[in-house]
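**Student:** Structures are listed in the sections that come next.
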Structure 1
Amino acid sequence: MSQNIPVRLIDPRAQRLGAGLSAITLAVASIGNLPIVAGLVGLALAVSALFGSQYFVFSRPWPRLRRSLRLAPAKDLEPELGPRFAQALGVAVVAVGVGLLASGVGPWGWLPVAAVIGLQTLLAVTGYCLGCKLYGLHWILPDLFDRFVLRCRGDVSAS
């Protein structure tokens, strides 16, 4: 039996802005060899993945930016579950990178972070979110995400 829970709908442009800003921040961390900054970006991703995309610090400027540019509200909102799952994957990959850096393997720790930079840049520039697409496949990881992070059982659908 499936359980329906309310799913927050979000402006995908806010996610694109957040992805771009977090990619820039991770790139600066990588260039400056600042693993603590990469860890803080991972923490921001974790907070958003766990508690909702409205808490993603890198997307917070979007409403003010949209108003100042006098852009219309988004016509096509999207469920936040895919982006939250993508952020959870980003947390895991950034954590691997920061863990490698902390263990002293030098520049090899920046490779996982570079992967997140690439995927965040792809989202910011094109709107394509690989993690969101993976969430839509409903394989075991998205189901675990739903069960443990969203604390629900069964299918999650917008209501």
Structure 2
Amino acid sequence: MPALTEVKLSISSPAFEHGGEIPLKYSCEGESINPPLDIEGLPEETKSLSIIVEDPDAPNGIFVHWVCFNVDPAKHIAENSHPGMSGHNSAGKTGYRGPCPPSGSHRYFFKVYALNTKLDVQEGIQAEPLKEAMEKHKVGFGEIMGRYQKKGGGNS
């Protein structure tokens, strides 16, 4: 079986620029809802999407803020939505968990994977096993990175 060609997806958000500040609304200091995402360049063979949001600057290694999979292919993920099936984030819960760095400014990578199938995995899966399950099915990938630093007093 020939290797799949992985297309670069263009991921953007009307809520923040790549490398820009994630608005308070989407953080633990706001409503802690997911920001809207726009996806361009999905390959024709896309059957599902997976979204993983990670903070690599967390004190104890990568903190996963959102895991969802078997999302119907779409050019737009709405704000405050629950697309597809949910996996567990690093807090041990399903759904989106807004940025909430203990100190300083952290980077948050919103990673979107286009897959040539729907995955046969259980709801509640964690990010790493999901990445393994996706490995042979990726036909596209893209990401947008936003930054967040707590606004409320205290830590710098």
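**Student:** Please state which of the structures 1, 2 yields 19.9 when mean count of other Cβ atoms within 10 Å over residues 67-74 is computed from it. Present the calculation step by step, with values, prior to reporting the outcome.
**Tutor:** Values: 1: 9.0; 2: 19.9.
Only structure 2 yields this read-out.
**Student:** Computing mean count of other Cβ atoms within 10 Å over residues 99-106 for each of 1, 2, which one ends up highest?
**Tutor:** Going through 1, 2 one by one, mean count of other Cβ atoms within 10 Å over residues 99-106 peaks for structure 2.
**Student:** Let me ask something else. If relative contact order in percent (Cα under 8 Å, 6 or more apart) is computed to be 37, which of 1, 2 is the source?
**Tutor:** Working: 1: 37; 2: 31.
Structure 1 accounts for this read-out.
**Student:** For structures 1, 2, calculate distance in nm of label points 7 Å out along Cα→Cβ at positions 59 and 83 and state which one comes out highest. All intermediate terms of the calculation are to be shown ahead of the outcome.
**Tutor:** Numbers: 1: 0.2; 2: 3.3.
Evaluating distance in nm of label points 7 Å out along Cα→Cβ at positions 59 and 83 on every structure, the highest lands on 2.
**Student:** Next up: Which one of 1, 2 has Cα Rg over 2.2 N^0.38 Å, as calculated from the coordinates, equal to 1.02? Walk me through the intermediate numbers first.
**Tutor:** Numbers: 1: 1.06; 2: 1.02.
The read-out was computed on structure 2.
**Student:** Still on this structure: For the read-out helix-only ellipticity at 222 nm (-39500 (n - 2.57) for each DSSP H run of 4 or more, over all residues; to 500), a value of -1500 was computed from one structure; give its label from 1, 2. It would help to have the intermediate numbers written out before the result.
**Tutor:** Details: 1: -19000; 2: -1500.
Checking each candidate, the match is 2.
Throughout, read-outs are computed from the coordinates displayed, never taken from laboratory work. Every value quoted in this text rests on a predicted model; they were computed, and no experiment measured them. Cβ atoms are built from the backbone, for glycine too; each structure is taken alone.
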